[in-house]
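Where a number appears in this text, it was derived from the coordinates with a stated rule and is not lab data. Every value quoted in this text rests on a predicted model; they were computed, and no experiment measured them. Cβ atoms are built from the backbone, for glycine too; each structure is taken alone.
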Structure P
Amino acid sequence: MKSYVIFDLDGTLLNTIDDLAAATNHALEQSGFPTHGDWAYPAMVGNGVRKLIERALPVDARSEETVAKVLAVFTEYYSGHCCDATKPYPGIPELIADFTARGINLAVTSNKYQQAVDIIVSHYFPEGNFRAILGHTDGMPRKPDPSIVFKALSMCPTPKADTLYVGDSGVDMETARRACIESVGVSWGFRSIIELKDAYADHIVSTPSQIADLVLG
């Protein structure tokens, strides 16, 4: 049995792609750049919003100054609209409620900026037993650097053998591997099962109930 489950956010607990796409397209349009169809955004996310903006901009417009300006527009908009179309994946609210009722400790570690992570988690999972809700902050390396996972462990000291990391991308699986924590890749997120396998996921699941099976033994 695991006593601490660390979740990625986007593509794992919540389908956030519509709100991310809307905010990015708003920032691009306001800054005079072409926008993208929603279908293009799953391949752009996963490494933080700065990298999202960089990938969304035309190749010849990816200077530090331009990225910073478009990112500022994105952040102002997204912070007020990050819960417009975002929704939990089927079975996730029930999973969080079940783990909370059983006293299993939970955490979120995301490459998204901290303010948005706080807003989103408190909106969708207000009763969850989250011991750490961590997004990107200045000075914190982004995943796959495992520093954010180590911080989550410091906030709820737990043996690594009793901890499980759940995510939807190769970045997440690499983060877990670097942290020496057992990993679970979910098939319903923004990345492919092939990517999860290539990143050496310890487990790949297709339903939240399979996460419960791994946690509860």
Structure Q
Amino acid sequence: MSKIIHLDQLDLNQSYSYADYLTWQIKEAVELIKGKIMVMSPAPNVRHQDISSNLMRYLLVYFKHKKCRVYAAPFDVRLYDRKKSILKNQEIQTVVQPDLCVICQPEEKLDKQGCNGAPDWIIEILSKGNSKREIHIKYELYQESGVTEYWLVFPEHQTIHQFVLNAQQKYELKQMYANDDMAVPHLFPELEMSVNEIFDTWADD
């Protein structure tokens, strides 16, 4: 089999596994969603990066002496139905790169390749190129795989939507944060983050 070094060598209509994904040496950033290749948006802009950095500062300080680990993209997260046990690479058909994720079972889910299974908390920062994916496709994906808490960050409106799995393992919109609010994770109620500080960015509007 020839080495895959260009995206155009791949059939976007074909289904692939994480084992296939690991062999690719392409420059483009891609994710696998249930076997299908999803080309990621170009490099995030300054506003996106500022927001991610602001959130990361809060998380790194809060989790410094705690068991949970924090990771920022690019970082591979392999997902599958929560009812299934850990799968082998050739059985896994979904790998995503969330903007930020928190993993509180590092000894069970972390390996040299990234995270094998659902993180406890995922934060996605929307951009024009990825809004549909994050709002629709990944919402369903994270719910199905058992990501307990999922935040959607809207830079344009400077708001945060907080989703938490309920007793039926379905997402409920727990809170929407904006302006002078303090954003508080459901999983970590001692962590309070100023929304104004999260959206404090060097980039012009």
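Look at distance in nm of label points 7 Å out along Cα→Cβ at positions 134 and 166 for each of P, Q: the largest one is in Q. Comparison across structures P, Q (criterion: mean count of other Cβ atoms within 10 Å over residues 6-13) gives the highest value for P.
Computing helix-only ellipticity at 222 nm (-39500 (n - 2.57) for each DSSP H run of 4 or more, over all residues; to 500) across structures P, Q gives -13000 for structure P. Among candidates P, Q, the computation of distance in nm of label points 7 Å out along Cα→Cβ at positions 94 and 182 that gave 2.3 used structure P.
For the read-out relative contact order in percent (Cα under 8 Å, 6 or more apart), a value of 17 was computed from one structure; give its label from P, Q. Structure of origin is Q.
Which of P, Q yields 10.5 for Kirkwood radius over Cα pairs in Å, for residues 150-189 alone, as computed? Matching structure: P.
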